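Please find the structures below.
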Structure P
Amino acid sequence: MKIADLKVALQYAKDDEEVMIGISLPYSTVGARPMVAVKNAASGFDWESGRFIMNPVEEITPADRDFEKQFKDMEKKAGWLEYENRALKAQNKKLRATFGVD
């Protein structure tokens, strides 16, 4: 996004609206999407020259990039464990019926 695009978007914003940064999650949530408020914003200088930087009130780290993959892997493992659990319960029920155990 360029500053010109931000200026256009700000034309439609109300003065009392809070500036937020939307957070993407690898799963669905109910209600408003997760957001972090902006603490301050300024044009960068030196190595950050040519960039307008918005600083959030909470830390947002790039470590979360792997979270989606980890979350999906956990979902798959949980699904497989649930399948195995159901199969074992069915087998247990069948064996109890075969041997007349309550």
Structure Q
Amino acid sequence: MSRIVIDSEGFALISDSGEPISRVDWLDLDRVEAYNVELICLDFFAGDRFATVTEDDLGFEDLVPQLIANLDLEDPNWFNVIQRPGESRVLVYDREAGY
């Protein structure tokens, strides 16, 4: 299980052994998508970089409110939407679209 470490500029995903897996900065984000495959997952896209976090990662519950605080989300209730059966993918944030 990985660990999410949040700071004022974004977050880092750290492996069990303490090695950095990826880094996401709020200002660099192009898009965030959520989906549910027996657990909630978030894909973060920033230029040619890509990171995925899941609700199994330590700190996930702290990351969700940080999305609302740091990004102009299309739908701040995306978390409730993605929990519904049958929802495949939800666009959480898209810089180009303005949300």
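With mean projected area of the Cα convex hull in nm², for residues 39-78 alone computed per structure, which member of P, Q shows the largest figure?
Working: P: 4.1; Q: 3.3.
Answer by largest value of mean projected area of the Cα convex hull in nm², for residues 39-78 alone: P.
Suppose you compute mean count of other Cβ atoms within 10 Å over residues 23-30 for every structure in P, Q: which one lands on 9.0? Walk me through the numbers on the way to the answer.
Values: P: 9.0; Q: 16.1.
Traced to structure P.
Given that Rg/Rh (Cα atoms, Kirkwood Rh), derived from a single structure, equals 1.33, which label among P, Q identifies that structure? Kindly include the intermediate steps, with their values, before the conclusion.
Working: P: 1.33; Q: 0.94.
Here the read-out was taken from P.
As an exercise: helix-only ellipticity at 222 nm (-39500 (n - 2.57) for each DSSP H run of 4 or more, over all residues; to 500), calculated from one structure in P, Q, equals -14500. Which structure is it?
Numbers: P: -14500; Q: -4500.
So the calculation was done on P.
Given a value of 26 for relative contact order in percent (Cα under 8 Å, 6 or more apart), point me to the structure among P, Q it was derived from. Write out the running numbers ahead of the final one.
Working: P: 16; Q: 26.
Source structure for this number: Q.
Values in this text are rule-based calculations from the coordinates and carry no lab data. As the structure is a computational prediction, the values presented were derived from the model and not from experiment. Cβ atoms are built from the backbone, for glycine too; each structure is taken alone.
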